[in-house]
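Please treat every number below as a calculation from the coordinates, not as lab data. Bear in mind that the values here come from a model prediction, so they are computed numbers and not experimental data. Cβ atoms are built from the backbone, for glycine too; each structure is taken alone.
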Structure I
Amino acid sequence: MVEFAPDAVLVVLETTPAGELASSSAGLLGAASTIGTPVALLVADESRHDALAAAAGKFGAASVLVGHAGEANELTVPAVDAVAAAFELVRPAAVLLSHSADGRDIAGGFAARRSLPLAVDAVGVGSDEEGVVAHHSVYGGAYNVTSASTFGPLVITVRQGVIEERAQEVAEPDVSRLSVTPSGTRAATIESFEAASGSSTRPELRGAAKIVAGGRGLGSAEKFALVEQLADVLGAAVGASRAAVDAGYVPYAYQVGQTGVQVSPQLYVALGISGAIQHRAGMQTAKTIVAVNKDADAPIFAIADFGVVGDVFTVVPQLIAALKAKKG
C-alpha cells in the first residue's frame, strides 16, 4: 500500500481537449510545494496515463495518482468520484484545483459531497500553526483577505497564472493507479457537440504571463490592431476592457474584468484603458502594470507601476520600434 506524507496536498490537474496537461498545472504544483508535499491526481483516458504522469513529474509531482475519466459524455461526476477516492487514500492537508470552469465545478461538487470548506479564486496559499490558508483579492482588489478552515481540509481553487513558485522537477514520479467506485450520482451528459477550430500563436489569455490589453481609447476595431502588434512583439496574450468589447472592437473572449476573465500575469500593459473598478477587479493582482493613457487623471494610474500620459498612437509605435531594435 502506498504511503503518503502527513503534509500531502492533493492537486487535481486538468487536461486539454488534445489530451495534454493544462497550463495551470505548473502553478498548482508550485503552490502545493510551498505548503506541503504535492500529490497529483490525473483523471484521463488510460492511454494517456504514462505521458501525463511524466509531464506532471516535470512540474514537480513526486507522487501521481491516475484514474479513468469514466463515461466520455458525462460531466463532472466521474471527476468528483475520482477526487473523493483520492482524498480517502491520501488524507491530504488540502485539495488544490484550478479556478477554471471545470475546476470550480469539480471543487464545488466534491466539497458539497464531503461537507468540506471551500475557498474559491485564491491568489495565493500558505500555512500557519493551525493549517493551510488561502489568500484572496476581494472587492475589486481593494482588500487582501485570508480564509481558513475551522473543520476539515480546505478545498481551494487557485486563479490561473497567479502563482510564481515552481516545484522541483521529479525525473521519475511514483505512479499509482487509483481505484474509483462510481457513486451513481446523476450527471449531466453531452448529447452532441461541434468543435470550433481556430489557431493562434499567442498565449491563452487566462494564465498568460504577459498581457497587452486595449480599451475604448483605441477608437475602433481597426485601430485595436496596435494592441495586437505590441502583444506579438512581447509574446503576450491580448485582452480588452468591457468598453472595448461592447464597442465591438474584439470578441467577448478577450474581456478582462469582473464580468470577464480574471488574470494575474507578470506583466499587464493597459492601452487606452481608463481603469474602471470592474476592469481593475480582473487584473490588478498583476505583478507589474504599465498604463498608457492621455488622461492624466485616469483611475488606471492609481494602480500602475509605470504610467505614461500620452496618446497611445504616438507612444506605442515608438515602443514597438524600440523592442524590435533591441531584439536585433
Structure II
Amino acid sequence: MVSPVSPGGRPRQPSLAQLRAFAAVAEHLHFREAAAEIGMSQPALSGAVSALEEALGVQLLERTTRKVLLSPAGERVAARARTVLEAVGDLLEEAEAARAPFTGVLRLGVIPTVAPYLLPAVLRLTHGSYPDLDLQVHEEQTASLLEGLTAGRLDLLLLAIPLGVPNVTELPLFDEDFVLVAPKDHWLGGRADIPREALKELDLLLLDEGHCLRDQALDICREAGREEGAPVTTSAAGLSTLVQLVAGGLGVTLLPRTALRVETARNDLLTTGYFADPQPSRTIALAMRTGTARAAEFEEFAGALRGAMRLLPVRVVEG
C-alpha cells in the first residue's frame, strides 16, 4: 500500500466523493447496488474507493469474485465516514437556512421601558409573517444590550436612540410623546397644554440609573430650565413601581405614550396631562451591527414593524 503522503510531504486528504462511495459500498457490500444508490458508474465507484485506500494508506475492502467484505480497518473507517457525511449534511442544511431570510434564530434585545408595550405587536408579527423564525427575547438595559450586540451575543436590538455608538446602525421605527402622570386632583391633571417650564418645580420621580428613560426625562427637564441637581426622588426599578409611587402621592413622572394605557388604565388614583407643542418625545429603533450579513433581512423586518406599529399612539418613521 502506498504511504498516504503527498509529494509535498503533507498527508493526503480524502475527498467527500471518496467517503460517500466507500460508505455506500460498506452499507451494501455490493458494488453494483452501491453505485446505483449514489448515481455513479461501477468503474468510477471502484476507482473512488481505491483512491480512498491510497489516501489513507490502509486496505478497506477484501474483494473476492463472489462478494465484498470489510477489512477490520474498513469497519472502523466506515463508521467514521458515516459520521463525517452526516456532519457535512447538517452543515449544508445550516447554510441553506442561513441563505433563507427569517429562518433560524434571531436573538432580539429589548429595553425594559419598551418590552412590555411593544412585544405583543412584535410577537404577533413574527408568528404571523415569519413562522420559521426562532425569536429569542432578552430584556436588558441599554448598556448591556450594546455590549451583547458588539460581542455577538445578540443579533438585533429594540431600544431608544440616538445611541452614538460606532459600528452600530440605527433603523428608526417611530417617535412617541411623553405624558405627565400625576396623582389624582393634581393641578396639571387633564390639561393638554402643559408648558415644559412646569417641570422646573415639580417633585419628579424617575427610574433608577442605567435606564435610558431616566436620562431622557432628565434631558427634557434640563431643556425646560430645571436646575442641575434639583431634587429628584429615584426609587423605582420599573415603570409599574414608578406609577404606583405617583398614585401614592409621592410626586409626578413622565411616561412614554406606548406605556400609558398599560400602566395607568386600572388606577383611579392617577391623572394625566399633555404638553404643549412641540411635545417632548423619544425615538424607538432597531439597532444592528454595521455590516452584518443579515442587514437586508433586518431592514425588511424594520419595515414590517413600522406597519405593525401604526395601530399604536406613535408617529411612524417612514423608511
Structure III
Amino acid sequence: MWLFSRRGPSGFSSSSTAEEVTQGIDGTGLTAIVTGASSGIGAETTRVLASRGVHVVMGVRNMTCARDVKEAIVKEIPNAKVEAMELDLSSMASVRKFASDFNSSGLSLNLLINNAGIMDTPFMLSKDNIELQFATNHLGHFLLANLLLDTMKKTEHESRREGRIINVSSEAHHFTYREGIRFDKINDQSGYRSFAAYGQSKLANILHANELARSLKEDGVDITANSLHPGAIVTNIFRHSSFVNGVASKLGRFVLKSVQQGAATTCYVALHPQVKGLSGEYFSDCNLSKTTSQGRDADLAKKLWDFSMNQVK
C-alpha cells in the first residue's frame, strides 16, 4: 500500500511491515496465542513473533493448514517455537476445550491475539444458534479471553512482565447497524445485512477490549487490552463476496496492504515498548487512532459485556 505511507508519531506508517516494526525486539520468554493463524495476517503474525523468540500457539480450525504454516516457519527459523491447537471460534464447546487444554498444559500466557475472523457471510447460525459473524468474531473471542484470563494473571504475577490482549477489529465498525449492536435482533434474519453484521462484530471487538481494559485496571493487574485496524488487505477474508474478491485481487497491489504490512499493527501492539502501559486504545497503521463515538461509548461496552456473558453461559 504505497499510496498512503506518511509516518505517524510512532515512526511507522501504513507501508511498514511486521518485521520492520519489531526490529531489534527480543520476545524470548514470552508465550502468545494467535487465533486464525493458519493463513493471512494470522500466519504472518505467528512467523514474525516466532522470529523474535516468542513461543506461539496457533489456535486454528484447519490443522492441516496449520501444520504447513508451522513447517514453513521452522524451515525458515530453525529455533522457532510454534505449535498448533484446534480451535473453532464459532463453537463454544470448541473454545472451552481449547482453553481447558491450554490451561492444563502448564504453559504461561503473555499475549492473547484475537485475530481470527469471517466477513460478509450470508445469514447463518453458529452451532450454538447465534448469528455466525457475531458468534465467530466476537463471542468466541470474548469467551476465550475470559477462560484464559486467570492463566494470564498468573503469568503476569510470576514473570512481572506486562500481559497484552489484542483484538483485531476493523474500520468496518463505522458501518454497523444504526444502533451499533442489535441486542434484541442478533439472530433476526429478516433485517440481516451481511456487511452491517460484520461491522457490528468489529464494533463488538472494540467495545470488548475497552471494557476488559477498564476491568483489568480496576483489578490492578498489569495486563492491557487494546483493539486495532490492520488495514485493508488481500486475504481470503473476502471469499464470501466474489465481486469484492475479484476487485481486490486485481487492484490490491495498488491500494491494499500486503500481508506483511497487514500484520504490522498487530505485531507492533503485541511487542513494541512504545505501547507499554497503554490500554483501552485503538490503533491503526501502528499509531494511536480514533473509533466512532459508539466505539468510545462506555455504557454500550458494559451492556455488551453483560449481554455476552449471558450468551456464553
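With distance in nm of label points 7 Å out along Cα→Cβ at positions 18 and 258 coming out at 3.6, pick the structure among I, II, III it was computed from.
On the way: I: 3.6; II: 5.7; III: 1.3.
Checking each candidate, the match is I.
One of I, II, III was used to compute percent of Cα pairs over 14 Å apart, for residues 154-201 alone, and the answer was 59. Which one was it? Walk me through the intermediate numbers first.
Working: I: 82; II: 66; III: 59.
Value 59 for percent of Cα pairs over 14 Å apart, for residues 154-201 alone corresponds to III out of I, II, III.
When distance in nm of label points 7 Å out along Cα→Cβ at positions 186 and 274 is calculated for each of structures I, II, III, structure I gives the greatest result.
Out of I, II, III, choose the structure whose coordinates give Cα extents along the principal axes in Å equal to 52, 45, 40 when calculated. Label of the originating structure: III.
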